[in-house]
Structure I
Amino acid sequence: MRTDIDPDRQWLDEAALLIVPPAGAAQARITLPGSKSITNRALLLAGLANGRSHLTGALKSDDTGHMAVALRQMGVGVEEPELTAFVVEGKGRLEAPEAPLFLGNAGTAVRFLTAASATLAGRTVLDGDAHMRKRPIGPLIEALGRMGVKAKAPSGCPPVTVEGPLAGGGEIIVDASLSSQYLSALLMAAPLGASATTFRLSDATIGARGYVDLTVAAMRAFGGEVDQPDVASWRVQPGAYHAADYRIEPDASAATYVWAAEALLGGSIDIGFAPSDFTQPDAAAHRQIVAFPHMPAVIDGSQMQDAIPTLAVLAMFNETPVRFVGIANLRVKECDRISALATELCRFRPGLAREEGDDLIVAGQGLTAAMAPPVSIHTYSDHRIAMAFALAGLRFRGVTILDPGCVAKTYPGYWAMLHSLGVGLMPVSA
């Protein structure tokens, strides 16, 4: 059980926050939260392992909380001795939960546990909130069906019902063009099958391939045997996972907000972790951020999707327009992020952003504080929309973020981080 309380969760219960720009340049050292993507992978793998695993540097947020609660429902011991640590006691297999698993809007938890549920005897129902019930899971269900698993999601989105067992073996075609999480889920579950399984992409297109690399690295840390015969296939050997002591690196998506804040405010913000040391694909956004205010005319977001809201808000202050391409998958995230970004950017100035197909064009042209009226940003219950648009408040006066508590999904201490930079946060009635 937890022995302390996170002091950074202040401001999460406010209806809205007015962002007040700091008086000068930033000079600070920031401790980033652990990676959400790696934490939820490590929690699942530790839960599938036999023995006691210690996860350090972990993220404690709504998404990882949903994963931890679900694992407890499936017979796994999960303790939280510190704010950045989990101790996981696995039995080598999950147990069928007595009640449906509620996973909020945690996409990694829903997708990873859907595949993991196929490894146990019995029936598992996985569900989420209203937003999760709009997020596609069909390609994962189809791939599980090819593996002999009875899995169904009548709407193509959660709720999902899964009945194992997972036989494994042969070659399974996977459509991961919409989300790499489908492939990651299958890879992590596959060692518990009866025989070796090869997963092959239906085509070479895959969203955020770097996250599959994170999955493979985490699997190997817990004893999984997986190799990649070619660029479009992965072969997984059957076998048990073993417990491990596993250190989780800081969250690269969270780092993009700090890097962008430094670019907007000037000064120096030390996160204690070099951009080149990240293994997460969103760290590639650092190259675009340090180019500000001369960001490139075209930015391909296909391999750093969660960084696009940060870059799009930064682009409103760029000296030239920026077109974001390769971002079609952003339409099926926590909200339609392409539409949300275009809509909210245009609150600062009509025509500031527009959609062209699945591209987003931001016509920054050196937008200054004198050009924009006070604005209230609708966040669509999407943590990344809230965190990205708060950055606009570092230069504009009068930026209000509605539903600031949605950042708890992945970064509960976000507002405390901004406050540490000298940013004012004034609760207001929505």
Structure II
Amino acid sequence: MDTSPRPSTAPRVLLIDDDRDVHQAVSVLFARAGIDLVSAMQPEEAYSALELASADAILLDLNFTRGRTHGEEGFAALARLLGDDPDAAVVVITGHSGIRIAVAAMQAGAIDFVMKPWRNEELLERVRAAIAHRHRRREIAALRQHDGALADPPRLLGASEAMERVRDLIRRVGPTTANVLILGPAGSGRSLASRAIHHASARAAGELVTLDARAAADVHDDVAGADIVRAAGGTLLLRHVDRLNEVSQGRLLARLPGDVRIIATAQTAEPLLPALRARVGTVDIALPPLARRGGDALLLARHFARAAERRHGRPVLGFTPEAEAAIAVAHWSDDVRGLAQAVERAVVLGDGGLIGEADLGLGQPLAEKPAGAPVASSLSLEESERTLVAAALKRHGFNVSRAADELGLSRAALYRRMAKHGL
């Protein structure tokens, strides 16, 4: 994530709206006004964009499905935007929904609203006010930091119910001083979740000190001892506490001061002695493996492709339909981290076109796979596509618009696939 300050560059505004004509009109207006516009057609695309770089203000439409005027989709997006970053300056866009819905959005945390159709000068005035509002809040928060710097909040991406439960737990436990035990397989995002908890806490002005539990338990490791002391007033992240034997667990427990918040990570809590478990795990947060996150694999793959494009300056056109179907059913070695590495490698080594199965190490005969390479499901492409579509429809209660959004398809394209597979 880009956390460096940009005092001398143009302000950056994120527009979340499913109307391409709106994006085109706002792009022309903002270009003349010296404002950089980042476009997102759907909320999930917006979360990905914000993970890559923060926005000085956000313009958020309240409806993303044709015929809907109640704003439910927009309110859900507003709650997540503010849950991820309480300092987000969100200006809601409303047309058919009317003043009543706009006022409700402000009560929910938006700082202003604009009505469609708007006057250009009015839109610019409200966006500039939103930018100034965020800058003031960030300046005040930065003054509380020991080094005057303020990092952007970590964001846990994914639209699955499992990840929404994780985000909800982080929002609830983050502002407290409770110690947290984060459980899950390696590569599932335990460190990212730890940073999100620390960022949401009253101790965010202090340091997040990361330490391997084995070093923390070694009474002869003076550097680790100094790190433990340095975490006072902040948060101590202890990695891999489940790798300690019983003797080392006892030494670690004796070495932990009482005035430091502990976040510990482990694949499982089973090896932990009751006393250590009680000390480091007032609250448990279990991160689901990617295989249990529904359509998140495809959403994450698209995000990792955008991140790799930005990092390496190597634009790509996206993924082939065959690659998308394979991504959704593959079992990735090293979980989310393995998917990220496969996508980045495909972007770096690709020719700028569509990323295919073979580019990701999927879809080859087993005999041609290098040792240790992830193995795709034995399902055929047709079966994989049907499984992917059926699962997305089921997750969203057969709401075609939402399922299409998750799959990265238009409604018409999804209807064609539903007819093709008899769904």
Structure III
Amino acid sequence: MPEFFDVLEVRDPAERESQLMRALARQVAHAREKTTAFAELLAGVDASTITSRAALATLPVTRKHELLARQRQQRASDPLGGFSALVRGPAMPHVFASPGPIYEPEGTARDYWRCARAMHAAGFRAGDLVHNAFSYHMTPGAFFMEAGAHAIGCTVFPAGTGQTEQQLQAIAELRPSAYTGTPSFLRILVEKAVEGGTGIASLKKALTGGEALPPSLREWFAGHGIDVFQSYAIADIGLIAYETASRQGLVIDEGVIVEIVRPGTGDPVSEGEVGEVVVTTLNPDYPLIRFGTGDLSAVLPGTCPSGRTNMRIKGWMGRADQTTKIRGMFVHPGQVADVARRFPEVVKARLVVTGRMANDVMTLHVEAASRPHGLEARIGEAIRDVTKLRCEVELLAPGSLPNDGKVIEDARSYD
């Protein structure tokens, strides 16, 4: 199966789901037993019952700010906040830092971050020399790609970031066929090479991450002979999804379970609706259960034309953390969801803030399936109860609000 990394990519979807759900129950039990954080977060949960997505959705979402808070609370005793099943020593060759700082452990498994699958889909093969321009400083991004490249059988040049002229010299002399790094830095390299007449024609393929790759930029790279693919990975999880030659969304990695939930909640949304990406990893070393990435995306219907049968998402569509300060008070997406849950008539809600700073106007736009007398007033009272702020209410027909994942829209003028 040279076009696929392994047989997992082409499993029957029902077989995959059955296997994932069995693995999920084991992972929940493992996380409770081996980590102090999930022993607390999942206290009272019978792991043997967590064998479906509906059951998974009953578990709490742990968001990045909560993980950071636990790490900060336990800095003196456990800088990893009780989330790691590893202990320092041979079983944990590296620990990394991402903004916060949040610390992430690395285990010893081959292709620990599971990026080989994305690299293979991008055309990387044994014997390729990979110019790795992700940062090798504190963060794990470069190590994601290096481990994946080694798992395929590639050789890696650890270029890191900066020193553009030296990087161009290395490309011209070593003649790598592949690049990993951000798309913006690859563009800088290509522009500088064209400007200075440096020969970098050996670069034919690239796997990028860390930034969006707009179609115009992809086409620009193609015009310079480089076939560029996207990956979606985060420091806490590793690879989440990757692009294939079909260029139709991102295929979910085989080592994670992905849900799309309404921002500020743990409630799964319907297929196609934009929401927050929540990931459960099957990694036993760092067994994050329902980890809220803070990123927005949506599930694409059907399967990938490449033949891979796993679920697909549209890619990165913005940030889910829409917490906004209004009249000196912070209002969170979860508070909007709390109000909506109180009324069975409410299908969807979106808080829009207008006016100028210090003269804020809050309006809750509500899609209502029915409009019993007094609904607007009762919703207004609930908003004030939850947020301690006065708010206008506007009732709309179902389907009126945009499908963009926004729960709070800040439309104020800052002039």
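Upon calculation of mean count of other Cβ atoms within 10 Å over residues 117-124 from the atomic coordinates, which of the structures I, II, III produces 24.2? Source structure: III.
-0.35, -0.43, -0.70, -1.23 is what came out when log10 I(q)/I(0) by the Debye sum over Cα atoms at q = 0.08, 0.09, 0.12, 0.18 Å⁻¹, for residues 53-236 alone was calculated for one structure; which of I, II, III is it?
Working: I: -0.23, -0.29, -0.53, -1.28; II: -0.35, -0.43, -0.70, -1.23; III: -0.31, -0.38, -0.64, -1.15.
For log10 I(q)/I(0) by the Debye sum over Cα atoms at q = 0.08, 0.09, 0.12, 0.18 Å⁻¹, for residues 53-236 alone, the value -0.35, -0.43, -0.70, -1.23 is produced by structure II.
Which structure, out of I, II, III, was mean count of other Cβ atoms within 10 Å over residues 13-20 calculated from, if the result is 20.9?
Details: I: 18.2; II: 20.9; III: 13.9.
Comparing all candidates, it corresponds to II.
Figure out for me which of the structures I, II, III the number 22.0 belongs to, where mean count of other Cβ atoms within 10 Å over residues 157-164 was derived from the coordinates. Only structure I yields this read-out.
Laboratory data are not the source of any read-out in this text; all were calculated from the coordinates shown. The structure displayed is predicted, hence computed values, not measured ones. Cβ atoms are built from the backbone, for glycine too; each structure is taken alone.
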